[in-house]
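Following are the structures in question.
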Structure P
Amino acid sequence: MQEYKQDFIDFMLASGALRFGDFTLKSGRRSPYFMNAGAYVGGGQLARLGECYARAIEAHYGLDFDILFGPAYKGIPLAVATAIAIERLYGREVRYAANRKEEKDHGEAGIILGGPIKDGDRVVIIEDVTSSGKSIAETYPIIKAQGDVRVLGLIVSLDRMERGTGTLSALAEIRQSYDIEANAIVTIAEVVEYLRRGDAKAGASGAIIDDMTYRALIDYRSQYGVE
């Protein structure tokens, strides 16, 4: 497993963004773990989060793109933090852009804020997690309406590897529906593998998954999971 993946797992746990227990999701599913991107609130946390996304984007898409697009609202700080991190880590200047929930008709009018999206631009979409693809269904047409642009793909923090609206995972549905790549910094399978290693001090967090939590994760994957 790449070092940036290990670092991100430790970071999620240390920040309280990834927790294990008994949670009821928006979908109504009862899950043994919960991912809450709202836990990243401090400047240092956002800086490190941006670096984690930047490394994953470089690994999956390279740096030959122009726009980092963050769907409103959670995607906006992710796009800003990651654009800063890309410049700092790789010396590559990319513009951030986002959509407004309601189109503005005065001042900086329009539905796009941040950098303009124009013909020829290559775009990477950035989100926290996706369970149904609803956000992409709303924002993909907005991006394409700005001009002759190419959407290279989507990057999220955690792939839950479970069914979306049908038999495929949410990321697989996005790949199929929009013919774009869809990747995550880490998958839940990688998280479990990392935290189930024999060394009780796996990673900087020192966290492991106990047997009860592991069985709950396996049961949940058998009910809702996809490969």
Structure Q
Amino acid sequence: MSKTGVGVLKDASGSFVHCDSTKAELLNKYFSSVFTIDNNSIPSINRHTSSKINNIMFTSDMVYRKLSKLKTSTSAGPDGLRASFLKNVAYSLACPLSMLFTISFELSSLPDVWCVALVSPILKKGLSSEVSNYKPISLTCIICKIMESIIKDQVMSYLLENKLISKHQHGFLSRHSTCSQLLECVNDWSLALNSRHSIDVIYTVNQKKTWQFIFEYNFV
């Protein structure tokens, strides 16, 4: 549940539901219906470099830095371990966690509790009684997220060093965002306008997996 809780919801028949367990079932049914089902298909990748990531390292220093930078406001996951506790004992936990991460990675196995998430429904917009107006937020174990972060850092470093990520990629990169993407677009449009080139800008929105064209501008 969210911090403020979930109020009365409407079911498929339009009736209002007050029972917490029934509300949870309604939300669970809706969230499950919009999930993407994994087809177990791995896309082929054309290699642009002969170098490979030979190994992922989990040193005590890496773990300690991640633990010491935890935000104490971060909510605990299914294991109940809070960020404030992990941060306070970072020095003592760094070594045993580095060993645990290494063994888990080598065996391709994780503790069962790390594979569990606490799902909280958060209202996006609109009527709070409409189930479709909620989005699920998954709270997973902080320790598992630290392991993921260490792996991500090394994979990202490999991708950037070998120029496997386009310079036009703005999402999920450090010091890149929708703002930097918009700035780059505006700059390109301004240069084109100054050179008296035409530009077509198409805005799209994804509604229930259907792409719809909203506006089209033509600058001459």
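Some notes on this structure:
- Computed 1, 6, 14, 18, 19, 17, 12, 7, 3, 1, 1, 0 for P(r) over Cα pairs in 5 Å bins from 0, in percent - originating structure among P, Q: P
- Entry that produces 0.35 once FRET efficiency 1/(1 + (r/R0)^6) of positions 75 and 195 (r between Cβ atoms, R0 = 25 Å, to 0.05) is calculated, selected from P, Q: P
- Winner on distance in nm of label points 7 Å out along Cα→Cβ at positions 59 and 187 once structures P, Q are ranked, highest first: Q
Read-outs: derived from the displayed coordinates by stated rules, not from any lab. Please read these numbers as outputs of a predicted model, since none were measured by experiment. Cβ atoms are built from the backbone, for glycine too; each structure is taken alone.
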